[in-house]
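What follows is calculated from the coordinates using simple rules that are stated; it is not laboratory data. Nothing here was measured: the structure is a model prediction, and the numbers come from that model. Cβ atoms are built from the backbone, for glycine too; each structure is taken alone.
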Structure I
Amino acid sequence: MNIRNRYAKVCLFLWILGMCLTAHSLKAQSVIPVPLKMEKGTGFFLLSEKTRLYTNLQGGEAKLWENYLKTLPVQLKKGKKKDTQQVLSLLITSKNPQLPSPESYTLSVTPQQILIRATSGAGLFYGMQTLLQLAQPSGAGSYSIASVEIEDTPRFAYRGLMLDVSRHFSTKEFIKKQIDALAYYKINRLHLHLTDAAGWRLEIKKYPLLTEFAAWRTDPTWKQWWNGGRKYLRFDASGAHGGYYTQDDIREILQYARQHYITVIPEIEMPSHSEEVLAAYPQLSCSGEPYKNSDFCIGNEETFTFLENVLTEVMALFPSEYIHIGGDEAGKSAWKTCPKCQKRMKDEHLANVDELQSYLIHRIEKFLNAHGRHLLGWDEILQGGIAPNATVMSWRGEEGGIAAVTSGHRAIMTPGAYCYLDSYQDAPYSQPEAIGGYLPLKKVYAYNPVPASLTAEQAKLVYGVQGNLWVEYIPTPEHVEYMIYPRILALAETAWSAPERKSWQDFHTRALSAVADLQAKGYHPFDLKKEIGSRPESLQPVSHLALGKKVIYNSPYSSHYPAQGNTALTDGIRGDWTYGDGSWQGFISDNCLDVTIDMEKETSIRSVTAAFMQVVGAEVFLPETVVISISDDGVHFTELRKQHFKVSKETPIRFADISWQGEAKGRYVRYQAQAGSEFGGWIFTDEIIVK
């Protein structure tokens, strides 16, 4: 071989090696959540069936790992402690500054060996997930892993996903499939919303009607059922739709979760969201009749017998520290006139129905505490006084969580604006129907679960963060996955990674890779590379003649959706795809928008425009009537346009500009928009543009 050919071959080899090292370098940056410390080395380790495995795990944890290792893409041979070449070592070690938490780990990859250290099996497991994310196929059933040194530890102990299995039932196989993905991204809590009006989903042997009757309804989808009478059927009746988990199903799910270091938390709703229970056992309601109440009768002692019997079976199944009891959205109206509830209030010296709910929460907490468990509930459990040892799951913003930690209680942050995965994740017109809202991946990623108002000591009581997927409008398994992924990955990084390690641009690149990986594994995530993004109008301020001009409100805006208050409709800021983004102003009083803009002097006007939205699931509708007028004195107005529109529920999401165009002069511009008589509901607009 001549020198020129040898030189060419060497150059080709170096080019291929460089490409391999570049690929490894890129792969090394693909870990989600991003580790605390990560330093790249040189070379790579080839993971294959020739690789030996050594571990000092013992007892039950060793058994868990034995089963888990069988699921890995490479089957490893058993190694010895003295092995130093081509070995993957999983070592339990003593606690040290590098391993401050049972879930902390260190990972060392060199061309000779892989070493994962932790103080528990959980830490080793998370080190293994990072290793699997770093690995890439290298042919012939082997995987190459770039040399790297990683030191990693979680920010929060609680990193969760709530899955609603009441509105649409999910099979145990589907739940196990999600456990695979959640564990891969270091989520360690799976909260199952097992009971709600749409169906009871857990076998309780003492109360067979819960699964023979309350688990089955007349319609396959929640939307059809909700709009069509909301009735239940026996499981063997024609047209019955539903399902439930047997206690053996739950044991199987829990064993699988345990193998993936995920704790499953059951939720049994009380005192409200209990229509299905009260249809099966109407004596537990205030009326004593089915289909009349959604709240348990707290004055009825049989209610507590039922709840304690149910919770006894739940605790026998679920070993979790927490039992979630719901506690949200109780109507409480029947309690005000129910003789039993009124007697309970009198006997217990309760001032109002909020304190009556608190009585139930306190009593249930004592029962759970007596069995070594803790109570977890939505932030309404604060009403009437929080139970002594309860943990609050804050969903109506962060206020409930702040109130909990400032009173010495743990809080799990899950505010709807950042953590409700049932919201649209892209331009609503491009997405399957959802309940409303707009929660793109970038906004989820931006969330910080520790409010700035908390002291360092109070911040320690923020136990973690959770994403919630309510499935009213999500009837299929594929749609469920579409809504979960990749947004849960953003929450996973928020929950695990140190804030200073987070970078949106870097995460977005890694998320694109993760979506492709999930698709290859048979999941159905939202295709991030096709994301449309924010409503174009919201991306930059709009300039127009009424900018900064005074707005006179002839009908008040809602205090719940004030946007920027009295300046909101002439501040040049347009809203995004959701009414809850702080830029859309909401009107519910008299079901109308009625405002007058003072242009300060006579002005030549050629157009007046306002945008409106429709979100049927949230009872937000386009207006039925719009009147646009002009005036010289602000008292006597001349109509420029009056138009009636047909309001329909057939289009769940819609955005529309309603304008007048022409030639007019005047100082005052009045814009009126009236809700329809059939549906009523909310009216939202973001800016009145005058040109």
Structure II
Amino acid sequence: MATSTDEMKSKPSWRRFEDGQHEWEKLTDKIFVQDTSHKCPTYVHKTPPCQGSCPSGEDIRGWLQIVRGMEKPPVGMDWHEYAFRRSTDANPFPSMMGRVCPAPCQDGCNRNALEDFVGINAVEQFIGDTAIEKGYGFEAAPVDTGKRVAIIGGGPAGLAAAYQLRRKGHAATIFEANDGLGGMFFYGIPGYRVPRDKLNAEIQRILDMGQIEVRLKTKVGTDVTVEQLEKDFDAVLWAIGCQSGRGLPVPGWQGTPNCVSGVAFLKAFNEGRMKITADKVVCVGGGDTSIDVVSVARRLGHIGKTGPKDLPETVIHDGYVAHDAAMTAAAEGAEVTLTSLFTRDKMTASEHEVHDATHEGVTILDGVMPLEVMLGENGRATGLRVADCQMVDGRPTPVEGTERILAADLIVAAIGQGGDLSGLEELDNGRGLMNADKFYQVPNKPGHFVAGDIIRPHLLTTAIGQASIAVDSIDEYVRQVEHKRRPKVDVHHFNLLEKMTEANLAPESFVPDERGDMRGTSSANYAIHNYEDRSGAEVIPHEELFLGHFNFHARNLRKEEVPSSDDVLGHFKERVIGLAEAEAIDEAKRCMSCGMCFECDNCVIFCPQDAVFRVDKDSRTTGRYVDTDYAKCIGCHICADVCPTGYIKMGLGE
């Protein structure tokens, strides 16, 4: 017989606890009644900040996992090659980028919250150099689509685009105005930073994919018309870069022969034509290009007696004149000064590059602005009038009483670059650049796409990343399909389904009529259960990691051969000495694998219910190391608390 409501209120039944006793006295006891939380662990993949910070969108965590030995290669493939394949999915220049990229990925690295970032570019250089030594090549798509794409510009963006197009089965023709490929890799960066044998190997590896035609010394807009390109090709990608330097906006600059741009200065040196510079060189800048200019000037030096044809500006302005190689034997050290509007801590050049330049004997004047080029009777510059400056409303303003003249035989402006759109005026947005929409299409110009510095001068890695997205858009355009919505975090993500397929663990095919009831997929083998992919939408911060798991682990530093001011003259050896294999592996082990399980066993060890367990070895792969028995799980959240990588989230069942 049921108890009436009145009796329930007046005659309470016996209870174990008195009124007000609703909290467990011991935390241990409390843990074992948490099944009422309805929250059990699920495994959530997020993008680490290194990848989120990489303009190329490389799967950095992925290839670090391979180098450290955690993620295993498919049967029959060496781990060196597997790391190379993973790293070049986004960027075909690991050897180059490991040397010259300023590595915004390292600024974003969560390990900065502990002691120091992971040396990502050092490991990337190891992967790239090893790939060249072992002769790894690229493979084009197994089937050619018959589509042909014109690429205007053979620099980083253009070459990366040719690589990605061939992977999709499309043919490419590269139109390059210079007499060689490489763009800013070759013409804008000195050989002691970008070894030419390594650069040529990485370029040739792309060309070896086949169906890539190269037309050198061909300027579109002059030698070939845009209309002809539209007639002969299915799409056009503009990747012409910015190889025209900006002059100083001060009186006396315009038309003065020994006032040159940093781009022209480096091009003359990198082509091998300029072998000496001036006695007193003043460079205005503060970015990486200006550092290259002053470092090259210190290495070249000057000669005491020069004729008109020996002056550095003669070689710089005339693309066909070259210095006599014998001149270098008589070279003496040059007095080189770099001025920057910004103080040293705010200069855009890499900190270590600034340090190396000063070690090599460059004088750096920071917080200084140019006012006027001083001219001699013969019309040549004799000096640069400057003054200390302060930023007022974002504009440099000279400080009264600080004006002085810096003596100069050659003044170099490295304050920015622009594109050469002569003959292509219809594409000029009025600023010497080209416009692009979010899919890197040229607005109101169907079939035309754009990537790289001609959109906005930035990093080499930025140009390479834009090329990859532009190729996706070109592929969709030539196949006449609608552009897919790009993810918020637009990088090359780890794909668990692809990994399971590679490891022969792909889910079985699902036929609804045969399966019947579709519930209970946690025990079925036709779905990847207990896993959520948020990598396209979320970057995992260090606050979501269990940092207490990690011990101090000093960074493996690359050695550098930086000459002193006494030894810099004629020193053109490569400065950066790459990591040995053991060092690269140890450095990769410093990666905290943010947002992805790295098989530490913490969740298995600390689970009080033995609800978290290791997956059987024959079913285990990256991202599938542990699983949860939800019949045992009580929602205590300990596994999530002790997960170093933030891969476990308490959310299932909400």
Inset, instruction - Output the label of whichever structure in I, II has the greatest value of distance in nm of label points 7 Å out along Cα→Cβ at positions 53 and 213. - result: I
Legend entry - Structure with the greatest value (metric mean projected area of the Cα convex hull in nm², for residues 165-356 alone, set I, II): II
Inset, instruction - Assign the value 4.9, calculated as distance in nm of label points 7 Å out along Cα→Cβ at positions 261 and 541, to the correct structure from I, II. - result: I
Legend entry - For 21 (relative contact order in percent (Cα under 8 Å, 6 or more apart), calculated) the corresponding structure among I, II: II
Legend entry - Structure (I, II) behind the derived value 1.2 of distance in nm of label points 7 Å out along Cα→Cβ at positions 109 and 133: I
